[in-house]
Structure I
Amino acid sequence: MDGYDYMWIKYFQKPLIQLLILAAIRLKAPVHGYGILTFINRFFPSINLKAGTLYPILTRFKQNQLIEEVEVWEENNIEGPPRKYYMLTKTGTDVLNRMIDSYQQYTALIEEIIEMIKKS
């Protein structure tokens, strides 16, 4: 893979990863970070999402009030720190819905372009 391919894939993946994280939270809420990682990597193994990518995005989502964080003390881990669970806010749900609409429009456009290329 040359430099351009790598760059293109990274630019394409960034907004897709954000959509997948919001979608995972929406589908699995309340969900902790490890639950988000395993959900995304199970269904989209080519993304290969890592904690080092996930947690800064979650922090940014919290700062932008797209998600809320709830700390839960688990019975089997009384001595450790509370586990953080995430849920979408109303704003987060609205953003996710707009992202989905945009992706559906882009997908339709890309499919039209691919079909034109195949016919040429």
Structure II
Amino acid sequence: MSGSINLEEALNDNPDRADDRKWDYGIGFVKGSGGAVCWVEVHPANSDEVKVFVEKVAALKSFLNEPPSALLKELTLRAEAEARYQWVSTRGDHLTTRDLRRLNQSGLFRPVRRATLR
């Protein structure tokens, strides 16, 4: 690990992001001769949370597309696609096939038990 950010806390004082659903954490790590970032959200995995996660990843991607976030976006794209945005489930995985389809359409994958940096 080369660094981390509590993104939710960091953006709480930003009036432009006051109403956004905020992703929890970004974790930087060494990959090859450079670095990469994976974004991790720790939360129960149930159908009621899918809409929240879709909103959170949309807000995160919007944040990463802003010019001041260019380096974070570049580092995010260096991570493997399945590891860029990770939902770490705290109480098992209780999602339906429809839920998983919605997640996949937003660039998210099935919740995991442990975050992986790759």
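Read-outs: derived from the displayed coordinates by stated rules, not from any lab. All values derive from a computational prediction rather than experimental measurement. Cβ atoms are built from the backbone, for glycine too; each structure is taken alone.
Values as computed for the structure displayed
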item: Label whose coordinates, when Cα Rg over 2.2 N^0.38 Å is calculated, return 1.03 (choices I, II); result: II
item: Label whose coordinates, when helix-only ellipticity at 222 nm (-39500 (n - 2.57) for each DSSP H run of 4 or more, over all residues; to 500) is calculated, return -23000 (choices I, II); result: I
item: Ranking I, II by FRET efficiency 1/(1 + (r/R0)^6) of positions 13 and 109 (r between Cβ atoms, R0 = 30 Å, to 0.05), the structure that comes out highest; result: I
item: Structure (I, II) behind the derived value 0.95 of FRET efficiency 1/(1 + (r/R0)^6) of positions 77 and 101 (r between Cβ atoms, R0 = 41 Å, to 0.05); result: II
item: Which entry (I, II) yields the derived value 1.6 for distance in nm of label points 7 Å out along Cα→Cβ at positions 69 and 85; result: I
item: For distance in nm of label points 7 Å out along Cα→Cβ at positions 29 and 93 computed as 0.7, the structure of I, II it came from; result: I
item: Which entry (I, II) yields the derived value 2.1 for distance in nm of label points 7 Å out along Cα→Cβ at positions 5 and 21; result: II
